[in-house]
Each structure stands twice: as structure tokens, then as C-alpha cells.
1. Which structure, out of 1, 2, was FRET efficiency 1/(1 + (r/R0)^6) of positions 30 and 150 (r between Cβ atoms, R0 = 25 Å, to 0.05) derived from, given a value of 0.60?
2. Work out which structure the value -8000 belongs to, where helix-only ellipticity at 222 nm (-39500 (n - 2.57) for each DSSP H run of 4 or more, over all residues; to 500) was derived from one of 1, 2.
3. Given a computed value of 1.00 for FRET efficiency 1/(1 + (r/R0)^6) of positions 110 and 158 (r between Cβ atoms, R0 = 41 Å, to 0.05), which structure among 1, 2 does it belong to?
4. Compute mean count of other Cβ atoms within 10 Å over residues 14-21 for each of 1, 2 and report the one that scores greatest.
5. Among the shown structures 1, 2, from which was the value 17 of relative contact order in percent (Cα under 8 Å, 6 or more apart) calculated?
6. Match the computed value 1.6 of distance in nm of label points 7 Å out along Cα→Cβ at positions 22 and 118 to one of the structures 1, 2, and report its label.
7. Name the one structure among 1, 2 that Rg and Dmax of the Cα atoms in Å, for residues 126-165 alone of 11.8, 31 was derived from.
8. For the read-out Cα extents along the principal axes in Å, for residues 54-133 alone, a value of 38, 28, 16 was computed from one structure; give its label from 1, 2.
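Values quoted throughout were computed directly from the atomic coordinates according to the rules given, and no laboratory measurement underlies them. Just so we're clear, the structure is a prediction, and the values are computed from it rather than from any experiment. Cβ atoms are built from the backbone, for glycine too; each structure is taken alone.
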Structure 1
Amino acid sequence: MIYYNLNDIVVRDMIESDPEIITTEEHLQGWVDQEIDKYLKRLQDVANGKCTSLVAEYKGNVAGYINVYPNAMWGAFGGKGLPEIVDLGVLQKYRQHGIGTILMQIAENIAGKYADTVYLGVGINKNYGAAQRLYAKRGFIPDGTGLWYKNKVLEPYADMKNDDDAAIYMLKKLY
């Protein structure tokens, strides 16, 4: 399905060839820890009716991705009937074209079909700075549960590593 098609940007459902392209491009930009299994799992979740996975193309090239889980079972609101936006990513060479904003708008529209509130988790290290700013500009606010580490609330003064497993959760009222 095509969700958006304007000014060199197309947003569509993820297809079977996308995981390899995304993983290869992420490795080329230095994200060597990214594994294709993450994207293959998204396709399996789509097949099982658990999520919608979208890909953005810029001038015909895979440029970004995002996923919406209508009833996520993890994180600050897991199992409470709220949709979660998961894994917004825009490849570095395609940034500054509005792709992230377009992906977020479409994801929020999809989430709005299921609830009046959507949530997401965002990493806290500097690699997530652009995403943190985008979410704040779009009206997401911290949910108040504090820092999460390895999918659990991190208790005050507990030790942690500032890696991709450290995140805060944010909420947005859609209407």
C-alpha cells in the first residue's frame, strides 16, 4: 500500500527486499550492530497482524522506516491497549528532506485508528538527539516513568551502560 507520494518521497508498506537494503546501508554508515533479524521480525509481525511496517523511499531509494504496533506488549504502556511507534530510522544520507516528519505523521495517523494516545521509547545517548528533538517538536512528552534499561524501569542510583538499551518513554495525545 502507498501511504504518501509527493516531491520525490514515497511511503509504502515494507516488502521482503527491504531488510537487506536497510541493513546494508546502516552498516555502510557505521551502524555495525544492526542486524537483519530486526527487520525480518517486523515483516513476520506484519504477517501475523501485530504491526504495520513502513518504508520511505527518496528518489526511488530506500531511505527510512517506521513501525506501529497497535497494542504493544512491552514498555511503559505495554498491554494497556495503546499503540506504540517503534524504530523510526532515516539513513544519514537522506536526512534533512522531511522524511522523518512524514514517517511520523503517517505513523501517528495509523495509531490514531486504535487509540487517542500513542507512545514511543527513545534512546538517551547522543545518537538519538535528532529523534528526541523531532518527538518533542511533534508534541511528545516524557511519560514520567523515568529511565528504562533493558525493558525495565531503572531504579534510582542503579548502574547502567549508556547504550541502545537505555531509553525514556514519551506520550502524545492525538486528539
Structure 2
Amino acid sequence: MNSHANETFHGTTIVSVRKGGKVAIGGDGQVTHGPTIMKANAKKVRRIGDGGSVIAGFAGATADAFALLDRLEKKLEEHRGQLQRACVELAKDWRMDRALRRLDAMMLVADKDISLLLAGTGDVLEPENGIAAIGSGGAYALAAARALVDSDRDAETIVRKSLDIAAEICIYTNRNVVVETV
């Protein structure tokens, strides 16, 4: 029997920083299965919604995250681009729907007005200080972003540096990053 049969895919650090009227979300590109790097340049941060007005970054099972991104886009259309309303409706479905409940992913989403963390528990959380992070290196990136937010660096620079610091510490995080800013 394969000793890695019960291991899941790991790897991702996603961080979001809101500062100076801008919000940036960035993520690394590593996907790991057991002790093996399966992909080093996965794109886990992307623009969605009307004209790409929303940035979404995901951590967890890739197929599950894509299913959730697709549903979030539909909710955004349904609720005329109102990100918070779309996220609350998605979270309700995610928690209540039998098939969706099994999805293993988390998301950070943001538009020009609001940043939110979505989890399968039905949580839709707005970070108090405009900083949030998820994934295997999320705690490291969050600590770095909090330390850097009072500097003269802008949101995108803080996200990039936070991901770099997380990559130094977390074996599931690499330096192939994608950052989107609104």
C-alpha cells in the first residue's frame, strides 16, 4: 500500500493587506502532496466579478476552491456586485448544502471597500485591522504583515515581503507569488 495514500495536498499561503486606500492579496504557487512538490507555479489569486473588481485568494483543495470561486462569481452576479452580501449567501450555502459542506478550502476576498475571510464553517469575517492570512504559512505571513503595516511600505509591498518571510519558514510555501491589487 502507498504510504502517502491518506495524505492530502498541502501548501499555500494567502495574505491580504488593506492600506492607504488600496488592498492587495497575494499567494504563493506551491502545491504539495506528502513530501512531494506537485506544482510550483499554481495561481491561487485571481480577479473575479464584473471587470475583475474583486480579488480572491484560496487555500485548500484546489478543485474545491475553484468550485467555490465559481459559486462566488454567480452570487456576485445575483447580488449586483455587492461582495459582502454575495459572501454571506455563499457561506450559508456552503454550511447548509450537503455536497458543499465537504469542500475543503478557505478564501480571502476583497474589493475596493471590504476585505473578507470565508470558511466552510459559515464564517464570513472582516479583519479588524485590514490584514488577514490563511493557509499553511498563514500565521507567519500574518505576523509579518502586522509588523510591517506601520512602515512606509504600501499594501502590495507588505504582501510581497510577508509572503517572502513565510517562504523562509513554511516548507509548504514558495517564492512563486501572484499579487493582485485594487
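1. On the way: 1: 0.60; 2: 0.30.
Only one of 1, 2 returns 0.60 for FRET efficiency 1/(1 + (r/R0)^6) of positions 30 and 150 (r between Cβ atoms, R0 = 25 Å, to 0.05), namely 1.
2. Values: 1: -8000; 2: -10000.
Derived from 1, not from the others.
3. Working: 1: 0.70; 2: 1.00.
So the calculation was done on 2.
4. On the way: 1: 15.8; 2: 24.2.
Between 1, 2, the highest calculated value is found for 2.
5. On the way: 1: 17; 2: 32.
This figure was derived from 1.
6. Details: 1: 1.6; 2: 2.6.
It must be structure 1, since only it matches.
7. Details: 1: 11.8, 31; 2: 9.3, 28.
Structure 1 accounts for this read-out.
8. Details: 1: 38, 28, 16; 2: 32, 27, 19.
Answer by label: 1.
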